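Below are structures written as structure tokens.
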Structure P
Amino acid sequence: MKKSVIFLIAVLYLISIVVVSFFGLQISVDQFQVYMTSISITSYDQIVGDNKYLILQFNENEGYSSVIIEYDYAPSNASYPDGVTFSLSNNTYTDEQGEIGYYAQVSQAGEVVFFSRRAVRLTITTTDGSKLSDSVTIVCR
């Protein structure tokens, strides 16, 4: 009986080695993802209350003006430092024909282009799962 128990333990040991070798001890990437803990727009001229404002002069000669929004995040070793989206509010209008026009548009690189004088609100939001955001009101005069 002793030999059969030792033999059974040896067989289970070998099976466990094969199973671990085949399936591996895979580590989930999410276990080591470093989420952003803060995000802050650094492109602004003034803060009034809790609101940031950026003042931009409209270029009449070019017919548009643009600005690139800069931001900081923490920690510096975040897994997805470019994992943000930019969005604008109060940047559209509807003309007489019912078509939507734009006062301003934003690229996913953070460049805001104004086609007329207007104030819009830009919000930057993280996409890494931390659900952080910051906003700035951009006034194009």
Structure Q
Amino acid sequence: MKYCYECNKITHGEPLFCNFCGRSYNVKLCPRLHRNPRNATACAECGSRDLSTPAPKAPAWIALAAVLVSLVPGFLLALVSLLFVIALFHTLFVNPRMLVAFVFLALALTVLWAMWTRLPLALRRFIRKQLLERGKERRP
């Protein structure tokens, strides 16, 4: 699934061109579909000067937002883990009977870390599902 920043539509699968405006995604393609960089004036493989027009690049704020969205949950989870370790040592010295409760908290943190390692795949599935539902609502 690819998003075109020219016509603001999504093409499903792994297309070379946008189904709606016909622009290529982030590369210039010759008639034989050889991939060339965005700034190429001729195909590096066959020499053709008939190259596709690539869609505009994604805005910088989108890349920054994606990085921040992926870092914030991990940072919060690391902070909670650090606080847990500090509280564990404090409880160990002040009230050793509370260690059983900390074992259960450690299990909960382990589950959260396991979920965090799976988050990118789950996040991609969630975004794909939301985009598909939104696309179905727009169609008459």
Structure R
Amino acid sequence: MPDLTCPSSPCAPGATLVGVMGASGELDYLRTEMQVDEGFVAAARAQDIPPEARMRFASPCQKTGCMQWTGDGCGVVRKVLAAIDAQGGLPDAPMQPCVIRASCRWYAERGGAACGACKYVVTDQEAAVAAE
């Protein structure tokens, strides 16, 4: 596989902002690519809630350098899809526009099913729950 992008990365300079978590608890996807710089990171970290609980970022997949790497793929998308399947699965819906789909690790591994689940993933789940 070519170099792939992790769609659930930390907020860091050079990352791509994928979307913002909406009031519904789903990701509102950006329609144009936005690269994060040091100023954005500083402003985002100055808030009470970590940016990873409010927004989703993408950066190059680290594979073995990531604690979610299973040896042959991403453990995050596997866990998310298993949890959704246990709840009865996702309804059929068109895929949302996505600025990273062409390089997305989850899409490369799981296709459209990963896209359907993606909008529910919050990178910093603990902070998101604490903020509610």
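Structural remarks
- Structure from which 0.05 was derived, FRET efficiency 1/(1 + (r/R0)^6) of positions 41 and 73 (r between Cβ atoms, R0 = 25 Å, to 0.05), options P, Q, R: Q
- Parent structure of the calculated result 27, given that relative contact order in percent (Cα under 8 Å, 6 or more apart) is the read-out and P, Q, R the choices: P
- Taking FRET efficiency 1/(1 + (r/R0)^6) of positions 33 and 113 (r between Cβ atoms, R0 = 35 Å, to 0.05) as the criterion, the top-ranked structure out of P, Q, R is R, with the highest value.
- Structure from which -8500 was derived, helix-only ellipticity at 222 nm (-39500 (n - 2.57) for each DSSP H run of 4 or more, over all residues; to 500), options P, Q, R: R
- Structure responsible for 5.8, with distance in nm of label points 7 Å out along Cα→Cβ at positions 49 and 81 calculated and labels P, Q, R on offer: Q
- For the set P, Q, R, ranking by distance in nm of label points 7 Å out along Cα→Cβ at positions 9 and 97 places P highest.
Here, each number is a calculation from the coordinates, and none is a lab measurement. Fair warning: this is a prediction, and the values are worked out from it, not measured in the lab. Cβ atoms are built from the backbone, for glycine too; each structure is taken alone.
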